[in-house]
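Structures are listed in the sections that come next.
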Structure 1
Amino acid sequence: MGVVEWVAVGVILVAGALFVGFPVGVAVGYAWRDRISRARRASSLIRQARRRAELEAAAVASARQVS
């Protein structure tokens, strides 16, 4: 095999790696970001529930003081 053939083989290997590797990389990146987003969402919902419970407790305490 001459130099031209080795260059052609190298180009095909690089193209194949990009063709397969890029979609795999995108899928892995999406899954990683999705996991982080879900964790942030869960944390946000917990904080909202905690804050809502604090506000309800304050409203009940305030209502008891008034009556």
Structure 2
Amino acid sequence: MTEQDRLWEEYTAASRVLKALGANSGPMGLTPDTVKQSPEYQEAKRKSDAAFKALRRFNAANVVGKRRK
């Protein structure tokens, strides 16, 4: 498993937890305020954001040769 695969799995696992807690379950795919206020959701959101940030940094550093000029 590559580093990118590991980071992607970490991000998707965190996203699944958010979805299980009720993210994007409201009207028009929005997350209800009652869900956003729960400590479980807030912790899962922090983990998801951190995992996405790590994946974004990895991709930015390792796709240098494929950027447009």
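Between structures 1, 2, the calculation of FRET efficiency 1/(1 + (r/R0)^6) of positions 13 and 53 (r between Cβ atoms, R0 = 41 Å, to 0.05) yields its largest number for 2. Ranked by Cα Rg over 2.2 N^0.38 Å, structures 1, 2 are led by 1, which has the greatest value. Quick check on the output: 0.05 is FRET efficiency 1/(1 + (r/R0)^6) of positions 5 and 45 (r between Cβ atoms, R0 = 35 Å, to 0.05), derived from one of 1, 2. Which one produced it? Structure 1 accounts for this read-out.
Here distance in nm of label points 7 Å out along Cα→Cβ at positions 21 and 37 was derived from just one of the structures 1, 2, and that gives 2.6; the source is 1. As an exercise: helix-only ellipticity at 222 nm (-39500 (n - 2.57) for each DSSP H run of 4 or more, over all residues; to 500), calculated from one structure in 1, 2, equals -36000. Which structure is it? Answer for the origin of the read-out: 1.
Every number here is computed from the coordinates shown, using simple stated rules; none is lab data. As the structure is a prediction and not an experimental result, all values here were calculated from the model. Cβ atoms are built from the backbone, for glycine too; each structure is taken alone.
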